[in-house]
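Below: a set of structures, written as structure tokens.
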Structure I
Amino acid sequence: MQPILDITDLRKSYGDGFEALKGVSLQIAQGEIIALLGPNGAGKTTLISTVCGITTATSGTVTVGGHDIISDFRAARSMIGLVPQEINLEPFEKVINTVRFSRGLFGRSADEAAIEKILRQLSLWDKRNNQIRELSGGMKRRVLIAKALSHEPRLLFLDEPTAGVDVELRKDMWEIVEGLKADGVTIVLTTHYIEEAEAIADRVGVIAKGELLLVEDKARLMARMGQKQLDVQLSAPLENVPEALASYDLTLCDGGRTLTYSYDTRAERTGITKLLRDVSEAGLVLRDVVTRQSSLEDIFVGLVHEEEEATS
């Protein structure tokens, strides 16, 4: 099946020689949710802006639903919805008129039933006759999504959609995204919130300095690259790791009361049994033993750090 979004060797350079995108290639299937993670300046917004026709690529190709974004711009753009980072709405316009206007910009005929469905889906129906200036910041973000969905796109870009909103509203937004996916909308999400990617994405992409470092199934990524950590909690604090335990590369933390041991979940042997025996033989008294899985944040930070070291 043809991907709904097909990006091949996309590059964007500026006159001063700065490369914002360095040969990015990415294919996204219909109905997927993919999260793009990366620090500020990584190229996330440039990538989205290029696909949406806001920025022109230096080279490379992009098709949306089989339509080239340059030679078949109108057909490609009609399939795309964009929710930008910035809230830029007409403050004195009513919510419903704002959404109607956006639908008209794409040449779609008036359809009050479609507008009502979108506003209800985003819990905006009761606010439909309110002026934008009367809404909270979170509600204004919902209006941005409603505008982006007004022409019934099949590919939706959410550029930092929950930036600056509280945790409760952020979770509400996650539910909205899940609902859109159920309707068959493909979603590309950029975010600084690692938990957002863990909560709702099917695949995760990591981008840094204009390069896509990887794109992988979220669960497979964590299984492949994640490590587990064993926290050996002691009854009495230590000043240093005992010489007898030096070969384990342990980290002493929690004021000397915890020895942390990292191990690969894919290894044939974890070494935990031998470690605990050696801890006992070293005369240390255990208070508790706790294991924890590396988070997506740990993996993300590690990948970006590796990239920075490789290019420094």
Structure II
Amino acid sequence: MSRAAVPPPVFLGAEAVEKCLPRASLLVPQLEAALASFSSGPEGGVVQPVRAVVPIHKYSGFLGVMPAYSAKDDTLATKLVTFYEHPKDPAVPSHQATVLLFDPSNGTLKAVMDGSIITAKRTAAISAIATKFLMPADSEVLCILGAGVQAYSHYEIFTELFSFKEVRIWNRTKENAEKFACSVKGPVQVCPSAQEAATGADVIITVTMATEPILHGEWVKPGAHINAVGACRPDWRELDDDVMKNSGLYVDSREAALRESGDVILSGAKIFAELGEVVLGTKPALCEKTTVFKSLGMAIEDIVTAKMVFDSWSAGSYNEDLQIT
């Protein structure tokens, strides 16, 4: 095929991606299958190196490169994600991402799509999978620490899939927590401290920009489940040693957690299982004790979600006004 005959890639912006994203009830089973494939080793058909991270010291930023191929889904893609700790322009998001989707049979670039919404939704869906397996029975109280993009995506999916009687939120900037409570559907209690928010909660989600622990073991209800989503660098923490060492620790990828997670590396906590092993049934869910799922995010999660978006777009279940080619 001549270069002139290769069709140009489709560009799907944020609005188009959001419109084509499936509901959590459809996304979660696909991501469960992807986690199982990843944790099956070579038999699972997932080729995924640990994320490569390029630091941009001058601007306190990072560029992450996350490629993967799934033989089961016959999908090849890579995500490029930037993260800046303290962006000078508050209007610019701290995280920005783009997904490149390729034809695995010949390497042709099929689509360039906004990756920020994909990242937010798939991360929350993965936390929901961990929560489904690991939360205590009859969980009633949900606590969210942090009020950024991931707080919104987690709230949306968790309130769709679970029935909590009470939702609490805390954020270092109280105004952002109050804005969150006023923006979402359903009652949310704004707490003045992380301790008050976490005490007695059955499920805790940490989605902060913290580099030092903001959740302490003495606040955590025995048997609670924690989804730790922030602190994705080897010298950053969200959870203290008490939480990490006295909980059953689950991760998305052992290799990535031992290289990237400050919560795991600095605490010396032992990893009990990958979440995919729980999905497969090769490792148990320790629901009788406190559990932590340390989420770092994997490329396989991005490519599966991106494929679902692209397939939806290709099937025409989108608003043509949102298409840009």
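Given 2.8 as the derived value for distance in nm of label points 7 Å out along Cα→Cβ at positions 82 and 298, which of the supplied structures I, II does it correspond to?
Clearly, the read-out refers to II.
Work out mean count of other Cβ atoms within 10 Å over residues 58-65 for each of structures I, II, then name the structure with the largest result.
I
Can you rank I, II by mean count of other Cβ atoms within 10 Å over residues 66-73 and just name the one with the largest value?
II
Of structures I, II, which gives 14.2 when mean count of other Cβ atoms within 10 Å over residues 186-193 is computed from the coordinates? That value comes from structure II. Quick one: distance in nm of label points 7 Å out along Cα→Cβ at positions 170 and 290 came out at 2.1 when computed from one of I, II, so which one is it? Traced to structure I.
Computing Kirkwood radius over Cα pairs in Å across structures I, II gives 22.2 for structure I.
Values quoted throughout were computed directly from the atomic coordinates according to the rules given, and no laboratory measurement underlies them. Worth saying up front: this structure is predicted, and the values here are computed from it rather than measured. Cβ atoms are built from the backbone, for glycine too; each structure is taken alone.
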